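Read-outs throughout are calculated quantities, based only on the coordinates presented, and are distinct from any laboratory measurement. Quantities reported herein were computed from a predicted structural model and do not represent experimental measurements. Cβ atoms are built from the backbone, for glycine too; each structure is taken alone.
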Structure P
Amino acid sequence: MRLEEVREMIDGLDLQLKDLLMKRFDCSLEVAKAKAAAGETAIYRPEREAEIIRRLLEGVPEDRAAAYAAVVKKIMEASRMYQYGRLFEWDPDLFPGLPEGVSPAQDTKRVVFRLTRPNCPNAMSSILCMIGDHGYNMERMELTGYPEDRKQVTFELTVLGNLKDKNLRKLMFQLSMESGDFRIVRAE
């Protein structure tokens, strides 16, 4: 096959993937609606996601397994982002996490927050992806806690953004739901 022919095939597959992903987002919306109706806000279930990935990897050739798993994880991350965003839009009071004296109407250039994650592969990279996927840059990241048992790590992150931006508050809502001990240290 010539390169142009392969690219044409890829373009066709990309359109099929787009249709399938939109259907998947439709299902994610139904999950978010059901959770909202039940008063639930927890979307992230790492054990369920790990089991789904294990199941989906069955029969995938070894030379493609890591790349395929990465794509599946990214789809799951995007689905969670969408669901948390919808929950927040339906009820912004789900995230009351602003520190005393800080208002969502306040002009800021950066927000510093601290969070704890399990010490496992991709635990921190998924946080970094969330920040980027919401459209923000991180200015600084500092490891502030690493207990002797090494089961968890605590980071302080400085994200460039304005608290007036609803997307930043959606990001913080998702981070608060997917991290332990999430708190906003300050907004500058």
Structure Q
Amino acid sequence: MNNLNNQTQKPLYSYIIILIIITIINVLLSRYATITWQIAPGVSGFYFAVAFMIVFALWFGLWGAIAAYIGCFIGAGMATGLPPYVNAYWSLADFWEVLIPLAAFRILGADAGLKTKRDFLIFVIFGVVLNNLAGAGWGVSMLAISGNISWNNAPDIFIGWLIPNIIVTIVITPLLLRYITPHIKKSGLYVRNYWN
């Protein structure tokens, strides 16, 4: 029992190091995706970074959600020239995309290792569909409100954001969760709540 307590209460610096590492990963993945497949400022037609961001949030709680926001802000927004004041609220799209499944998994007691059909169903509803709808809706709306895209182009950009995100999330994320989560849990770095 003492070993379990030691595993669940890692020092704060451990999570700060994790935050830095996964933020760098998110920045690089976001930058590559938005530079390579850009369909609008900061928007990628193949934003595979979202799959990893969701996984990081489910493994590391709000540390992963913060890393998603910063990764989007630097890797997608800054890299494609979004004005900083727009980027600050536009980047919340990635935050919503990871916060929704994180909250659902914690509130509903789902296992990030997707051990049961119920876990997988919760993942599909909150980690594939609702989160990506919220992220795409938020992001495209913020781009249109800020004048970075026209409202006439918004529906096409919304679809170009939503559909690829759903595809990469349903293909990549379950594999990472199913096969790597047990190792993350054994490491003692897995965040069971939101911060620890």
Of the structures P, Q, the one that -0.23, -0.31 was derived from, the read-out being log10 I(q)/I(0) by the Debye sum over Cα atoms at q = 0.12, 0.14 Å⁻¹, for residues 47-102 alone:
Q
Once Cα Rg over 2.2 N^0.38 Å, for residues 15-94 alone is calculated for all of P, Q, which comes out largest?
P
If P(r) over Cα pairs in 5 Å bins from 0, in percent, for residues 23-62 alone is calculated for P, Q, the one returning 6, 28, 28, 20, 12, 6, 1 is structure Q
Consider the structures P, Q: one of them gives 16.6 for Kirkwood radius over Cα pairs in Å as calculated from the coordinates. Say which.
Q
One of P, Q was used to compute helix-only ellipticity at 222 nm (-39500 (n - 2.57) for each DSSP H run of 4 or more, over all residues; to 500), and the result was -18500. Which label is that?
P
Which structure, out of P, Q, was relative contact order in percent (Cα under 8 Å, 6 or more apart) derived from, given a value of 30?
Q
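For the read-out mean count of other Cβ atoms within 10 Å over residues 39-46, a value of 22.2 was computed from one structure; give its label from P, Q.
On the way: P: 13.1; Q: 22.2.
Structure of origin is Q.
Out of P, Q, which has the highest value for mean count of other Cβ atoms within 10 Å over residues 55-62? If you can, show how the numbers build up before the last one.
Values: P: 9.5; Q: 25.4.
Going through P, Q one by one, mean count of other Cβ atoms within 10 Å over residues 55-62 peaks for structure Q.
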